[in-house]
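See the structures that follow.
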Structure P
Amino acid sequence: MAQVARVRKGALALPEVEEGTHFGMVAFAVRGKNFVSLTEDEQHVLIHVPTDVVESTVVEHPDAEPLVRMGTTIGVSLPLASLDVRLLDRLLLQGWEAAAPKRLVAERAPATAAARTMGLPAVGRPAATALGLAGITSLEKVAEHTEEELLALHGVGPKAVRILREAMAAGGLAFRAR
């Protein structure tokens, strides 16, 4: 299933994430703390996120349900068949940030800030983070890659590529040919 592969790719793209199992389900953890898993039938993704994120996700996505354990809301359950990739990416990041040690989250922040301040246009936080983590901090470095390579980075979507393309064209640059 393509969505299962997308969950795997998105989770493993985050720093120090490892794949394993939890109660017989495929699960992903950062430094031993699970933050996302797939149901045994791989029809739903279960993401541990803060309560406010659960509430907004349930409002935003009609098929989302709170994930409750022993009377406490611990995350959100979403059916993979109707899951929007951008929502998935956002929830994976929020789940990772909630599970990862604060120091690791703070270490990740400079890559985002670097991407925003080193000559790149405003492409959005997920794309800026992905570019910064990949060491792509200027339009000249963007030009060393193909559009497909950038789209393969977790967090970089068609809108970010369009913004980068327009900024590069204004500066006389272009993506590397395939």
Structure Q
Amino acid sequence: MANTYTLINSNVLASSAASVTFSAIPATFTDLVIRASIRTDRAAVEDWLYIKFNGLTTNRSYTRLTGSGSAAASGRSTSVIVLGETNAATSTANTFSNQEIYIPSYTASQNKPMSGIGMQEDNTSAAYMLVSAGLWRDTAAITEINLFPETGPNFVTGSSFYLYGISNA
């Protein structure tokens, strides 16, 4: 069980941004957690949160379950990792989604599994949730994390991102 969470870095957007990057991640923790409150400017109710590591766009896959309160779906891809559902431009004004991504053993010389959950709120007819299991098939330690919207093109002002390191006893 995790004993301590240490804030490694945070970014609250003062202006819109196409992506958020955490770089120079220290190798001093056992696991990583990202917590975020996000909205994009996609001309829709919802968008998806994508992730890549160390600048690489290869060796990524995920499996997801999604639901809207009235329908459910599942899917997978062998070319991207989707880890959350986000609010977008036509969802209820000034509402942001919440996200949590857990990455265990990020420095281990093995493939990197991860989990993510993201909830979008529209306060009208539907709210979307996405639960995902991702895999980065690479043995390198994770030293950089890049988060970006599927369609976006941007995260809007006020979106916030927090990267924590977890130390086990």
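Every read-out reported here was derived from the displayed coordinates using simple, explicitly stated rules and does not represent laboratory data. Everything numeric here is computed off the predicted structure, so don't read it as measured data. Cβ atoms are built from the backbone, for glycine too; each structure is taken alone.
Tabulated results
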item: Origin of the value 2, 9, 18, 22, 20, 15, 9, 4, 1, 0, where P(r) over Cα pairs in 5 Å bins from 0, in percent was derived from one of P, Q; result: Q
item: For log10 I(q)/I(0) by the Debye sum over Cα atoms at q = 0.28, 0.35 Å⁻¹, for residues 22-61 alone computed as -0.94, -1.06, the structure of P, Q it came from; result: P
item: Comparison of P, Q - label where distance in nm of label points 7 Å out along Cα→Cβ at positions 14 and 102 is highest; result: Q
item: Which of P, Q yields 0 [helix-only ellipticity at 222 nm (-39500 (n - 2.57) for each DSSP H run of 4 or more, over all residues; to 500), calculated]; result: Q
item: Label whose coordinates, when FRET efficiency 1/(1 + (r/R0)^6) of positions 30 and 142 (r between Cβ atoms, R0 = 30 Å, to 0.05) is calculated, return 0.60 (choices P, Q); result: P
item: Top of P, Q by percent of Cα pairs over 19 Å apart, for residues 38-133 alone, largest first; result: P
item: Top of P, Q by relative contact order in percent (Cα under 8 Å, 6 or more apart), largest first; result: Q
